Structure I
Amino acid sequence: MRHWADLLLNMLQQGLLPGNNAERPAHLAQNRTVGPLEFTAEDAESSTFSLNVAGLTTNLGTALDRGCMPCAGLTPRRWVVAFENNLDGNKFRGRLLLKYQLEAFTNPTKFQPGTMQAMASASQLWSFSWTDCAKLDQLMRTHVARPVPRCQLVPLYLAFPPELFSPHLACRGPPLYDALLFGAMNTRRAAVCEELHAVVPPLRVRCSGRLFGQELRRAIGRSRLVFGLEFYRDDSLPVHRINQVLAEQTPMVHPPSSDARLDELYSGWGVLFTPESLLVRRIIQLVRNGTAELYSARMRTVAFAKHVLHERNSHTSGLCVALGRACAAP
C-alpha cells in the first residue's frame, strides 16, 4: 500500500495527474536536431528531460565538430536519441535508436512492453552508470534473441548545458536555506524532512517537489547544502539531480548508491556520502559545525566543472566513443 501511495504522490508532482500546477523549466531545448541525430519531441518538451536535451545537443555539436562521428555527412543514415522510458516500440521501427537509459532499475514499472521492444531494436543502449550498464547487458541477453550491442557508458554530465558550469569559485551572498531537498517526495524523503524540521534550535530547511528551472537554480545556489535520498532503494546514484547541484557549486549530502565506482568519482567532486541511517545527524553536524568541510566540498565542485568542460572536448570521452561505434555498426 505504501508503494502505491508513493507512486501516486510522485505522479501528481510530475504533472501526470490532474491538479498539478508545477512550473515548467525555463531552459527548454529549442533545437531537436544536430547533424545526423535528433531528439524526440516528447523529450525536448518534457519538464523532466528538456535540460538533458539542451545539454546533449550542445555537446553532440562539439563532438561532431571534433570528428567523433566520422560517418556524419557521408551517409544518409540518421539516429534518434530517446530518454523517455515509456516508449511506443512501433514508433521506432526501422529507425536507428540511441536509447539513453535513465530510469532506476529498482523501479517496479521501469520496462513496459513498448520500451522493451524499442530497446531490443536499438542501435545502442547508453547509461551513466557502470552498474546499470551491466544490468542492461544482462537484461538484453536474457530477453532478446538477436545479438544486441553492449551498453555504452555515456556520463550524464555531458547531457547538461556546459554554460551552467564555471571553472571558478563564485562569490555568494548569505544563504537562504541551511539544507534543501528537491524532487518528488515519498515516505522516506518526507520522514527525513520531518526530522529536520523538528530540530531545535530550528534549521532553515526547505523540501519541495515543485522547483524547476531558474527557481530551482536560485534555491540550490542559496543553500548551504543540498541533501538527497534515492527514490527507490538500491538504485544507482541519481546524478541527474546531483549534477544540477554541483553546477551551482553547492555541496551534496547523499547515501551511498549501488554503483560504488560512480560514488567514488562523485566523492571527489563535492558529494558527501553518509549512510541513510545517519543522514539527519550528518546534516545537522555540517550545518552547525561543518563550515570548513562544506567549503572544501565547494572547492571540489569546481574540480567537477573543470572535468566536465575538459571532457566535452575529449576524443576519449564516453560520448565520443559511443558516436564512433554508432558509425561502425552495420
Structure II
Amino acid sequence: MAPEGNIRQPEKKQPGVRRIVSAWRRLHPDADRPTLLACSAGADSSALLLALRTATDRLIAAHIRHDLRPDSETEGDLDAARSLAESLGVPFRHETVRVRELGGNAEAEARRARYAALSRIASEEDCASIALAHHADDQLETVLMALLRGAGPGGLSGMPPSRIDPESGVRLIRPMLRVHRAEAEAICRACGWVWREDATNRDTDRLRAGLRHLVIPQLLELRPDAPLRACDAADLLRGCQELIEQGAAELGANTDRDGAAARLDREDARQSSPVVLGQWIRDELRRISGGVGMDRVRAREVAKVCRAIADGSGEARVFTLGPGVVRVERDSVVVEPARPQIKEQG
C-alpha cells in the first residue's frame, strides 16, 4: 500500500487518520467490494484518499468536473486528482457534467449532476459505497446555514454520516464528520501533498464562504469544539426528524394519489402535528417534482399552509410552494404540480 513518487504515506496512528479509517470501517457496508471516493484534489478529499489508502486497496478515485468555473482551473483540479490517485496506486475515473445551460440554481444543479455522475460510476464499478469528504467544520457551516434560513429539524440535522442514494441504491458515506478541517490539511502536509484551492470558496458574498471566513473563526475562539458540538446537535435532531418522517409516512398511507396529485382528508391533516403535516407536504412535493425546485420551498410558507388547513374556513385556497401547489379545500388537502395559470391566494 506504499505510495509511489514523492507522496508519503500518512502515519496510521495519526489521530485524524485513525478516526477516518475507523468511521469508514463502520460505515462501508461490504468489505469485499470497493469504495468510490469523490476526489476534488482539495485538502479534504485528498486527506480522505490518503487516510483510506493506509487501510485498503479496494478504492477507486472519481473526479467530477463541471462548467461553472474557468477551464484552466478545472483542468488543474483534474490533473491534480489524477496525479494523487496514480501516486497512491488507486484506479481513477472522471466525468465532465454540463450545468450552466440548465438555468435555475446553478450550485444545486451542479450538486445533483455530481451525485448522479458518482452514482453511475459506482454502479459501473460495483462499489458498495461512495465516500464523501465532508468534515466537522462543513457540518457546522451546514447547521448554521439551516438555522439562518429558519429550517426545521430536517435542515438542522445537517449531513448524515450515511444514506442510500435512491436512484443507484449505493450508500453515500461521510467518514470525516468527526475530523476538523485543520486535521485534514495536516494529513496532506505530513504526506507532502499540495492540495488545490477553489477560488469560489473565498467569495464571502456567498453565505457558506462568509460564515467560513468571517463568522466561524470568531466562534472557534469562543468555543474551539463548536464543530463537534454541532455534529452532536445534528445527530440528535436527525433522530427527531426520523420520528417526524414516520408520522408523515402514516399520513402518506392515508393519501389518495391520482397521477401526480395527492389528496388527504382535511380532518386527518388537522389531527396531525404541524411539523408532521409540513413533512407530508414536503414529501408529496418531492414526489411530484423528483426533488427539482425543493430548494425554493421555505419553512414559513409551509407553516402558512398548515395554519390554513387548521383553521375553520371552508373557503378553497391555493398556495404555491416551490415546484407545486397545495389546494386547501373544505374537506381535502391536495398537493399537485404547479401550473402557470394558478395564482397564490390567502
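Structure above, values below:
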quantity	calculated
At a computed -12500 (helix-only ellipticity at 222 nm (-39500 (n - 2.57) for each DSSP H run of 4 or more, over all residues; to 500)), which of I, II	I
If mean count of other Cβ atoms within 10 Å over residues 204-211 is computed and equals 17.8, the structure in I, II	I
Structure with the greatest value (metric distance in nm of label points 7 Å out along Cα→Cβ at positions 116 and 268, set I, II)	I
At a computed -0.26, -0.45, -0.68, -0.94 (log10 I(q)/I(0) by the Debye sum over Cα atoms at q = 0.06, 0.08, 0.10, 0.12 Å⁻¹), which of I, II	II
When relative contact order in percent (Cα under 8 Å, 6 or more apart) is computed for each of I, II, the largest belongs to	I
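Only the coordinates and a few stated rules stand behind these numbers; no lab work does. This structure is a prediction, so every number in the text was calculated from the model and none was measured. Cβ atoms are built from the backbone, for glycine too; each structure is taken alone.
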